[in-house]
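**Q** Just below sit the structures, each encoded as structure tokens.
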Structure I
Amino acid sequence: MHRLCCIAAALVGFAALSSCGSNSVQPVHQLPDSVTAKGHDWVRFGWDVGRSSVSTAPTRITAANVASMVRQQVTIPGTADASVIYLSDVKVGGAAHDVFFLTTAYGKTVAINANTGATLWTYTPTNYDSWAGSAQVTTATPVADPNRDFIYAASPDGNIQKLGVSDGHMVWSTAITSRPQSEKLASPLNYFAGHIFATTGGYVGDAPPYQGHVAILDATSGQLLHIWNALCSDQLAMIAPTDCPQSGSAIWGRGGAVIDSATGDIYVATGNGLWDGSTNWGDAVIRLDSTATHILGNYTPANTGNLDSTDQDLGSTSPVLLGGGYIAQGGKDGKIRILTVAGTAGTTAHVGGEAQVTGTPNAISLVSSPAVYHSTGGTLFFGADNEATAAWTFSNGTLTLLWHNSNVGTSPVVAGGLLFIYDQGGNGLRVYDPASGTQITALAAGVGHWNSPIVADGRIAVPEGSSNDHASSGILDVWRLP
């Protein structure tokens, strides 16, 4: 009980820090064409390279004022079936703006004035018309360069683009697959130590041929530096899918490539595919070195063959770095497995040996990316599936249920001491007290799919809609403090 009280106190303290100094910062609605007085960027999906989904920046949004936020529905040229990113006080068109950036399912990347909702620029990939309206899509979230002059975005042709923040001009475009019609760029991009990290998977139905892989590009030049293939992993290069006798092993979790910022190690989880513990790594958790050329650790469940044959992807979500040498891995089979880094280390095949196996919020498929909040009082773990939302405490290798409800949700985020979860069923963006699970409010929002929110500088943004609708226009919801 003492530990739970400490966690609650820490979260209250986090919220208090978020509101400190709010009187010295002008409300966003009074700055329609300029920038916030003191801004805080949100540069990638999941906030940080490890995808904790917990912002450490003040937000000015509190339990007392969140219900009063005013919604604007911004029309965008397609569905952004992902999340957006945000840069404060950047030069676009020669003037300073606070800017949201998003990529639509058909690969248009758009810069939107965060204060007015006006479109500042739109980048349209070459040959856009050849796949627009088809089932060939991307659901990848872009990532910003630390210098804030560039962002990196994916497109359905299997390319990653480097785009100028100032006007959307393309600096380079690099293919990370030779068969974009069957290899999908589904997961968000990541940036670490001058490199761009991207992953590939397949399309609905797992139609062959494809192989999930990790791609690392040089952020400056766009050169494709390294490839790690989840099938035929002895081939350290981009291969034509037909050159590998196996198909599958998609890396499609919402977190994509998860990176330990202390070591540069890369964590990914794979979906249906052959597992042989040697060169084929279907339904596995893999830890790679920072160049993706060496396997440092691996894990697969004891029933890996059954998972493959019954379409129960272990990699329906990405690995979660819990700290203290522990990893959490959800799955389509409704289970969350707690693993140890030490127990999965090395190239020897590791089968089973979990520290704990527990259920997802409602013991069904987990396809969202959980959030992990660390404080002096302990660690909280938040997850949502298509039937429920839950929070656990984590200690000594064990998740213990803290609270649970029957609300559906996508990937949770914690910001300013509040928990934000988008209800993709059309019941709004739910805002909770993280420690108790008490719902503070639900901000009106439409139906969605993979979409998840970001919270920055007195604003919340989440796109609506699903890439499966093949729409050429869509909605970005933006809420601002009144």
Structure II
Amino acid sequence: MTRHVAIRLLLGVGTVLLLAVPGVRAQDWPMFGGNVQSTSANLRPTRITAANVNRLRRRRVELSGVVDASAIYLRRAVIDGARRKAIFVTTSYGRTIALDPDTGDVLWQYTPASYDALVGTHQFTNSTPVADPDGRFIYAASPDGYVQKLAVSSGRLVWRTRITELPRREKLDSPLKFFQGHVIAVTAGYIGDRPPYQGHVAILDGRSGKLLHVWNSLCSNRAGLMRPDSCRQSRSAIWGRAGAVIDPRDGHIFIATGNGRWNGSTDWGDALVELNSTATKILGNYTPVNTEELDYDDLDLGSTSPVLLGGGLIAQGGKDGKIRLLSERAIAGDSPHKGHELQIVATPGGADLFSQPAVWRYGHATWIFVSDNAGTAAWRMRNGLLHREWANDTGGTSPFEADDLLFVYAPSGGLNVYAATSGKRVARLPCGPGHWNSPIVVDRMIILPQGNANSRATTGVLDIWSLTSR
């Protein structure tokens, strides 16, 4: 049954607001990052602690595909007429699978008609599905360029909607989001930046599947789906691990783009852009002063998604090994904004940032955890600036905070667990290698897919660690 869950929000230092959020159910993890901001911090008790994490039981589940992404979880899904726990994942060639976390059994599997034609090719997805707040449906992407609505009870297809005119070039790379009845999806490009393609934001009606609006990051004066070769400019992919991030207060959509032309009016390559909730208007924008250099040297600003820190502050990483702290007020408006960062710090290892930072509200402070290929670090917000609290030289994918612990998956293999405030490593759980996969920690479990979609493999692994034998 749907419950009203009290969520603590810190709005500036010392100001706490309790909100009863309808449609949010205790212990569910309905989308990448857990919420539309993609904070990847689970504020509910998971019962996994520094004292017991090394005693978790691991179940290795064989999958009919690689999940180079993250899982979602519903604790009281109704499947085949019974309430049960369920994990949902989408594989690289578009299969969406529901699994029982206690047994590893497949509860149902949806396979798009395009699967046989695409399997083994370069055309795949790294997307994470999203659950409808009522828990009756999930929405998933497939590499044929479609978003589909599936019944949680059986995997039955409800609708499919195409969000690209050229799926061989425009990739559905990032997680889907759901907010106030709308599905929000973004498009990117494939390895090698093979034109023509443009990054764009697609807004779909969750009930009917109707494509309501498309905002194009190149030729942004043109609304709706367009043939990529009909715009003189190409690239500007939206491919960060969190995709679009959304401010839950007003529905504003924040995206960051990759390499492409920037002119501050119709072309928004290597930029952070704030859109209204319907993606019909630019409300703010930012690009570094060296945007042309970033484009020329393949240093995508949008290799990671924007991070909403609260208090009108945004962090934006990039492939140039930098994290920029920005003021939402300073970048407001549709006139072009170059530079004027509040602060610039190096990524943990000074390396390209491909992961999505985690944001944790702890006491009266806001923490941000970041992993690149060469290290992991924690910063705490003080006096409107980032202050580094700890760092190490162990890299990872998108971090996850739960019960004062930080979980970071190393793509070479192994899940590292740290004390969130000190950085002391308390466990290293063995597991295989991967790519962009990242864990979720919920309801006495750690759930982590493994594997690399670039291998074009048709089988994969899901690891489930739990407190009890399952």
Structure III
Amino acid sequence: MSELRDAAMKSKAWPYEEARKILKRWPEGKPGGEAVVLQTGYGPSGLPHLGTFQEVARTQFVRHALAELADWPSRLIAFSDDMDGMRKVPPNMPHPEMLHQHIDQPLCRVPDPYGCHDSYAAHNNALLREFLDRYEFDYEFVASSECYALGRFDEQLCNVLAHWDAIMGVMLPTLGEERRATYSPVLPISPASGKVLQVPVEVIDADAGLVRFDDPDAGPIEQSILSGGAKLQWKVDWAMRWAALGVDYEMSGKDLIDSVTQSSKIARILGARPPEGFHYEMFLDEEGQKISKSKGNGLTIDEWLAYAPRESLAFYIYRDPRAAKQLSFAIIPKAVDEYHQFLAAWPGQAIDKRLGNPVHHVHAGDPPRVDMPLSFALLLNLVAVASTDDKDLLWAFVKRYAPDAAPETHPELGALIDFALAYFRDFIADALYRRAPGARGRRATRSRCRARRDARGRR
């Protein structure tokens, strides 16, 4: 352990660089032996995709690196902003007419168009949690709706009202003239329509959490913002969460650099210390566009897992977080093969090399030993040549390259054959063009057939 810790303190692998930021933040550990809090955020306005999962996975890599550097307790919070109002209906949703009737309602109160959960947000939250559980992440799921409704944020909500002018001083210079006229850090929930309102708000009593605003459906109203009576604008909400939950580390996309700056200023106004973190580059689709939940232009988690083992996904997410990368079906075969290459190298590496190997972080320091005699690319070629889903025939082809391989001794290879069959069927088969043989090809084929008949006759 001492050797590993010494190597980790010097390692240039990005999770250790991030974990060392937390060590610098708390040189003697967090006061009172409290756990270091790492947070990730999810907006359940659309189905979770790989861009959603990557933030949790990368934060988990940092958390594991911190555990190898120091004997400190830590917590990973996966936070869902399900109190946010639904501003538009994502494409390809079932029952879009019903969803349009709930525009501006909190996501936690919009009915589930799939009909299997209490709300649209609950459906999306469940999908995210299902995948995080599948990866056996140690995390705490926290929903914004519960925190607001149960009063967990009430103290900081009053704090926001008490520092209203200072917060407005941070936010107003960042807004256009029209937006400045109506901006409010607080978004009251209409008692008449249930909508998240974007209207000017006047603070009446900060200690009591009391505000006044004009409700489009009910006229002038005085209302408490506590216990679910309102939510905050997201940049103010972000800062408030840092303060309320004691967040020490949170990463975010490069597109949120300015937002982090503003939220950090607000956190300091609220008397909190902004968390450590770094900005990762965004995933891009096949057209080079940013992956977006609302556009639905990214892969879903289940789509990746239909064609590749789950470890290959974590591996792809680990690598080069500060470089923009394509996130499409086309990159899956390469990601699978590179994962197995690094996995094969890890056992023979010195400790410093191991700590820089992506599989060390993907498997929390304990990569499995896997014998993978064939690459995914070669399996795809074999499936294309065989043009069959007969697995016995495919294993016969495999044995030409790996005579000792068998389903019983190489289960990971068997799973990879299944993935190759699925990938070939969905992405390659229809694109193949098979031309009819010419005269020369026909002569060669007849010659090979005669040679095989003669050989069988001699036997």
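Each reported figure results from applying straightforward, stated rules to the coordinates on display, with no laboratory input. It should be emphasised that the depicted structure is a prediction, and the values quoted were computed from it without experimental measurement. Cβ atoms are built from the backbone, for glycine too; each structure is taken alone.
**Q** Going by distance in nm of label points 7 Å out along Cα→Cβ at positions 209 and 265, which of structures I, II, III comes out largest?
**A** For this comparison of distance in nm of label points 7 Å out along Cα→Cβ at positions 209 and 265, the top structure is II.
**Q** Given 12.0 as the derived value for Kirkwood radius over Cα pairs in Å, for residues 105-144 alone, which of the supplied structures I, II, III does it correspond to?
**A** Clearly, the read-out refers to II.
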